[in-house]
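Following are the structures in question.
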Structure I
Amino acid sequence: MTPSLTVGLISMPWMSPSIPSIQLATLSADLALAGIATEVHELFLDYAATIGVDLYNKLSDAGRFIDEYIFARHYFREETGNALQEFRRHRPRFGLRTREQEDQVLDALDYVTHDFLHNLAAHTNWSRYAALGFSLTISQTAASMALARLIKLRFPELPILFGGSACAGPMGTALLRICPYIDVVVRVEGEGLLPELVRRLAAERPLDDLPGISFRSQEQVVKSTPAGTPVRALDSRPPLQFDAYFARKQRLGLTEVVKTWLPFESSRGCWYGEKQQCTFCGLHEIMEYRGRTWEAVLAELELWSEKYDIQRFFSVDLIMPLSFYETLLPEIQARGHNWSLFYEIKANVRRIHVERLATGGVKWIQPGIESLDSEILKLMKKGVSAVQNIQLLKWCAEFGIRVTWNIISGIPGERPESYADMAKMIPWLYHLYPPSGASPFQLHRFSPYFDHPEDYGLTSGGANTLYQSIFPVPQADLDDLVYHHTYTLDRPEPLEVYTRSVVEAISAWQKAFQRPARLELSDVSDGGAWILDTRASVDPVHYRLTAAEFCFYRYLEEAKPEKTGWTQFVAEQPQAADEIEQVGSVHALLATWEEHGLIIRCDGKLLALAIRYDDRAVRGREHYEALASPIPYLSQTDASTS
C-alpha cells in the first residue's frame with residue numbers, strides 16, 4: 001500500500017550525538033503500521049557537526065541552563081526583541097578555563113546558531129509533510145520553539161506538533177500558551193494516538209475527543225483533553241529502524257568521530273516506583289510499570305547487531321526488569337554475544353545478579369545509589385541500605401562493570417553528622433567506583449517533593465530563577481513550563497558547610513581511583529591469602545591471612561549480621577572457627593581488620609572490602625576509561641515517545 005500521508009519527525013539539540021532518537025524511531029514504526037510514511041530528522045547531529053562534537057558534548061553535558069539559552073535567544077530576540085542579556089549577566093559557568101573564554105564561545109555561537117536555524121528552515125521543503133512533529137525530552141524546548149517558529153512563518157498551513165517527556169502534564173499546555181507557532185501538543189505517549197491525530201489534521205476533523213492532547217481551537221483558545229490509558233502492548237510494533245541516523249551521521253562526516261550506542265527499550269515505568277516512589281524522583285508522571293518480553297528485546301538487539309554492525313546498546317528503561325536476571329542475560333551469554341549494554345538497576349541485588357549482569361554483557365549501570373548513609377536513604381524512600389550500596393560497588397569492581405552514580409545531599413530531615421560519617425568511611429572505598437560528585441537535590445516536577453512539599457517542610461518557589469531570564473513569559477506560564485523548580489528548606493546549618501567534608505572526600509576518592517588505588521585479594525598455596533593495599537599511597541601495604549582467616553574473610557564477601565554472623569560461620573565452618581579462636585578471639589581479629597579498613601562495619605553488618613583483580617576487573621577499569629569520554633551523561637533519558 002502506498003502511503004497517502006507523510007509526516008516529518010524532528011529531534012533538536014541537545015540529544016547525545018552518540019545515541020539515535022528512540023522516540024522518533026518508535027513513532028516512525030507506529031505511523032508505518034498505520035500506513036503513514038515518515039522522514040526522520042535528527043538535527044542534533046547537524047548541530048554537533050556544525051559547532052564540533054567536542055564543544056557540543058561539553059555544552060550538553062554541562063547543562064546548567066546554557067543549552068536552553070543558546071537557542072532561546074533566537075526565539076525571543078526575533079519574536080519579542082528580548083536578547084536575554086539578563087541571563088548573560090548571571091549565567092553559570094560551563095567548564096572552560098575562564099569566563100572570558102566562555103563569553104567568546106557564546107558570542108560565536110550566536111552567529112552560528114542563527115545561520116543553523118535559518119538554513120534549516122529555508123533549505124528544506126517542509127510543506128511536503130502532512131504534519132511536522134517535534135520530540136522534546138531534556139533541554140530541547142527552546143531549540144524546538146526556535147525552529148518551529150521559522151518553519152511556521154514560511155509554511156503557515158503546516159500543522160506543528162510537539163510531544164515528549166518535556167510536554168507531559170501542564171508543561172505541554174504551557175508551551176501552547178507561550179508559543180503561537182505550535183498547533184497541537186501530545187502530553188502522553190504517542191503510539192496509537194499520533195496516527196489518528198495526523199489523519200484528523202489532514203482531514204480537518206475535530207480533535208476534542210482525542211485523549212491526552214492540548215490544541216489551539218479556531219478561536220485561538222487552548223483546550224486540553226483528559227489523558228487516556230498508558231500504552232501497554234509494547235511488543236506489538238515491529239523492530240525499530242535507525243537507518244536515517246546512520247545515513248545522516250555518514251553524510252555529516254561523523255562516522256569515525258561519534259561512537260554510537262543504539263537505544264533500546266525493555267520496559268516503561270518503574271516497578272519499584274509504582275509501589276513507593278523515591279521522594280525526589282520526577283522522571284515521569286507515568287509510573288505504571290509495563291514490560292516487554294525478553295524474546296522480543298533479544299530479537300531486536302540481534303537484528304541491529306547484524307544490520308548496523310553495532311555491539312553497544314543503551315537501555316532507556318527507568319529500571320531493568322527483574323525477570324531479565326533469569327531470562328535475557330543468561331540467554332545473551334548462551335548465544336555468545338560480545339555486547340556492551342547500559343542499564344539502570346536497583347542496588348539491592350545479590351552477587352549472582354551482578355555476575356549475570358557481567359556475563360550477559362551489561363558493562364555499565366546506573367544503580368541509583370544516591371547516598372552511603374542508611375538514614376538518608378530511608379528519608380529518600382530508596383528501599384536500599386548503605387551497606388547494600390557499598391556491596392554493589394565492590395562486586396561491580398570485581399566483575400568489571402562501570403557504575404555511574406552521585407551523592408544527593410540536602411534531603412529534608414537529614415542529620416549533618418551523616419556527612420561526617422560518610423567522609424570518614426570513604427578512604428576505605430578508594431578502590432571502588434567513585435561518585436561523579438555530591439550536590440543538593442533538585443525539585444523536579446512529578447516528584448513527591450514537588451507534589452506535596454508541605455509534607456517535607458519544603459516551600460516551593462516556582463520555576464528556577466535562571467529560567468526567568470531564558471523564557472521571558474508570564475510567571476504562571478513559566479511555572480507550568482519548566483521541570484526544575486526552586487525551594488526553601490530550614491536547615492540546622494548551611495548545606496555547603498556540613499557537606500564540605502564529603503565533597504572533599506569524593507574529590508580525593510576520584511583521584512585515588514584513577515591512580516589506581518587497589519585492595520587486592522590473592523590466594524597462596526597453603527590455603528591462606530595476601531591482601532595488597534594501595535588505597536593510601538602507591539607504596540603497597542601487605543596483610544597475610546591464614547587459611548582459617550581467609551575462610552572467614554570469604555564468608556564476609558556478602559554482608560553478614562554482626563550479632564549472628566560469627567555463630568552462623570561456626571556452624572558452617574567449625575574447624576576454621578576453632579583455629580581462629582585458638583590463636584585469639586574473633587573480636588580481636590575483626591577489630592584488626594576494621595582498623596585497617598579490610599572490612600567495614602555498616603548497618604549492623606560486616607562486609608569484606610578486598611576484591612580479586614582477575615581479567616574482568618582489569619578490563620572493567622579499561623572500560624571505565626573508554627566509556628568516560630564519548631557519551632554525555634544522560635541522567636533523565638526515558639522512553640516517552642509522545
Structure II
Amino acid sequence: MTIRKLRIHGDNIIECERGLLLIGRAFSASVVRKNSPPYMPLYEIQEGREIIFTVELLPGHGRWGVNLQDVFRSYGAPLRESVDALITLILEERGQEEVLLAAEFSSALPAGNNAWQRNGRALGCATIGIPYLYFTEVGGVELGEDRVVKAPRFPNPIVPFSYLTATKSYGVLCLPSYVVSPSASKDIQALFQEITGEEDALKVVRTIIERNTSEITVSKLSEKTLQLIQILANQRKRVDTLRGDEWKTFLNFKTGPDKAQWLEINEKKWRRKKGSKVSTTSTFVQLEGIIFKLSPVSIGANEFPICLIPGKKRQTLANQVSNLYGEILDSRFVEWLAVEKPLLGIWITGFKPRGDDSRPDRGLVPFARMLFGEEVHILTIVSGPAKSAMWQLLKENPAQLAKQNGLWEAIINLSNAVLADSLTLEPHPLALLQDSLRLRSNGPVKFSMAGPVTSFSEHDVDTIIHLLFSNDLEKGVFEAMCNPPGGDWSGLSIFDFKRGDEYRWTSLPRVSTIGGKRPDHVIQFEPDNGKLTLLAIESKDSPLKLPINLGRNLTKYMRELLNSPPIAVRKPQLGWSLWVGEKPAIQEIQILSGGAFCWQQNCNLENYLQVGEFDIVLAVEFDSIKQWVLLHIKTNSRAVFLLDFIRNLAQRFDGRIEIQVH
C-alpha cells in the first residue's frame with residue numbers, strides 16, 4: 001500500500017499543529033512524531049499499526065521556496081490573503097503539491113469589525129475552488145476594566161451567513177465550524193450545544209482528504225450553521241436582522257440580483273452607525289444625506305456598514321452625486337452610477353486618525369461578495385484619513401497600490417467603483433471605475449514542491465521552543481501560552497498538576513497597565529520542591545532586537561495578569577465553565593523571564609542576559625546540512641534548575657536537539 005504524503009503550510013507552528021491534529025481527529029487516528037529536522041517536523045497518522053499518511057509541517061508562509069499568495073493569484077484569486085493552514089498532497093512523480101483544504105482557526109471574540117476580518121481569506125479560496133473551513137468559537141465573554149466579565153459577545157448573524165451564501169455562489173465548500181468558547185456560561189453552553197459543527201467538520205475534512213466529498217456531510221454542517229445563525233438572530237434584543245425562516249428564503253435565491261430584489265420587497269430600512277473617532281469632510285456628510293434620503297435597504301442586518309440601493313433609484317443617485325461633486329467626477333463614473341442594477345454601497349473608514357489602515361476593514365468588501373456574488377454592483381466609499389502618499393498612488397496607479405496594501409487590494413479588486421472623500425485627500429475627492437472582469441482557472445490548485453528552509457528566522461525559534469516545551473505533563477512541564485507571529489493571543493492557562501484543573505485567562509491585553517510586555521511564550525514548570533514556576537519568553541530572530549530591561553517588563557505583565565482571577569476553568573471530566581470566585585487555589589508562583597533568538601557566531605550570552613534583565617537566554621543554532629539544532633543556554637542562579645528540565649525534554653528528539661550550556 002502506497003502511503004500518501006501530506007504537507008501543512010501554516011502561518012506558524014501552532015497553526016500547522018492545529019491542521020495536523022485536525023487530520024488525526026478526522027481519521028480517529030494517532031499522530032506520531034518521527035525523527036526529522038525539528039524546524040520541519042514530520043509525523044505519521046496511524047490507525048493501529050497501519051500508517052495512512054505522513055504529514056510534514058512547514059511553519060511560516062513564504063519561506064520554503066514557494067509563495068502561496070502568488071500561486072493563488074496565478075489561479076485568479078482576487079486577494080493576497082494567506083490562510084492559517086493549507087493542507088496539500090505531494091505529487092512526487094510530478095514534483096508538485098496539490099491543495100486539498102484551507103483551514104482557519106480563531107479564538108478571538110467574533111464581534112464588531114473583527115467578525116468579518118477573515119472573510120477575505122475565505123473568499124480568496126472560494127473563488128479558485130479551494131475548500132475552506134473556519135474553526136472558531138461562539139459565546140466568549142467581553143472583559144471590562146480590571147478584567148471583569150461584562151457579557152458574552154456574538155457575531156452579527158449576517159457574517160456566518162455569508163459563508164453559506166459563498167458556498168452556494170461559488171460551488172465550493174466555504175463554511176464555519178463553531179465550538180462553544182471555554183469562557184461561555186452554562187446557559188450559553190446549553191443554548192449552542194446541539195448545533196456546534198465540530199464533528200461534522202471533521203467528517204468533511206476526512207471526505208476531502210479521501211477525495212470523496214460527500215454532499216451529506218457538507219449539508220449537515222450547512223444546516224448547523226443555519227441553525228446557529230437563527231439562534232444568534234433571536235438573541236438580539238432589537239429586530240435588526242433577518243429572523244427565522246427569512247434566512248432560508250434569502251439563502252435559496254440563486255443570484256445576487258434575486259437576493260437584492262427580495263430585500264427591496266422586504267423593505268427593511270438601513271441606517272448608518274456613525275463613528276466619532278475620525279473627522280470627515282462636509283461633502284462626505286452631504287453624500288451620506290443624499291443616500292439616506294433614497295431610503296436604502298438593509299442587506300439583512302441593520303446598522304451594518306453596507307446598504308442596498310435599488311436599481312430604480314440609481315438615476316436619482318447619479319444626478320444628486322453629480323450635483324454635489326460637479327466636474328470632479330468623470331462622466332463615465334456618473335453614467336455607471338445611473339445604471340439600473342442593484343447597487344451595494346460599502347462604507348469604509350479604513351484608516352485610523354494617524355493614517356495607518358485598519359486591518360479588519362479589509363474583510364468588508366470580500367464579505368459583500370460572499371453574500372451577493374459577482375453580479376451585483378459595488379460602490380465602496382472611503383472616508384478615513386489615509387496618508388497623502390497613498391492617495392497619490394491611488395490617483396496614479398491603483399493596481400500598484402493594490403499590490404502594496406491589503407486594504408486597498410480588497411477595495412480595488414472587488415469593487416466596481418470607488419469614491420474617496422477624505423480630509424487628507426487633496427485637492428478634492430476622487431472617483432474610480434474598476435474593471436470587474438477576473439479570469440479564474442478551473443481545476444485543482446497545484447504548485448512546484450516546496451523545499452527545506454535554509455535561512456532561519458523567528459519562526460524557527462518559535463517552532464523549537466514550542467516543540468521542546470509542549471506535550472509533556474509527565475515531566476512536570478506545561479505550555480501555558482504560545483503565540484508565534486500570526487497568533488491571536490487568545491489566552492493563557494495554568495495547570496494544577498495535583499488536581500488536574502486548568503485555569504484560563506482570555507482576551508489578553510498587549511501590554512499591562514504598569515508597563516508590562518506580553519510574552520510570546522509562557523512555560524510552566526513543576527519542580528520537585530513543589531514551587532510552581534512560570535517562564536515568560538520573548539523570541540526574536542536576532543538578539544539585537546530584544547529591548548533593554550525586557551525581562552523586567554515580561555515579569556510585570558505576568559504578575560498583573562495573575563493578580564486577576566481566571567476567566568474559565570476546566571476540571572477533569574467536567575469540561576470548561578466560567579470561573580466564579582476571587583482567585584484559584586494555586587500555590588505561590590515564581591515568575592522567570594527569558595529571551596530566545598537565532599544564534600550568531602561569538603554571541604555574548606552573558607551580555608544579553610544582563611542587558612535584557614533575563615533569567616535565561618536561549619540561542620538556537622540551526623544546521624540545514626546536518627538538519628539538527630544546537631541550543632545554547634545561559635542562566636542566572638534563579639533559573640539554573642531549568643537546565644535539567646531542558647536536557648530531559650531534548651532527549652525526545654533523537655539527537656536532533658543538542659544542548660550547550662555557557
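Just so you know, all these numbers are worked out from the coordinates, no wet-lab data involved. Just so you know, these numbers come straight off a predicted model, no measurement behind them. Cβ atoms are built from the backbone, for glycine too; each structure is taken alone.
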Q: Compare mean count of other Cβ atoms within 10 Å over residues 317-324 across structures I, II and report the one with the greatest value.
A: I
Q. So P(r) over Cα pairs in 10 Å bins from 0, in percent, for residues 197-276 alone, computed for just one structure, reads 12, 24, 24, 30, 10, 0; which one of I, II is that?
A. I
Q. If helix-only ellipticity at 222 nm (-39500 (n - 2.57) for each DSSP H run of 4 or more, over all residues; to 500) is computed to be -9000, which of I, II is the source?
A. II
(Q) For mean count of other Cβ atoms within 10 Å over residues 77-84, which structure out of I, II has the highest calculated value? (A) II
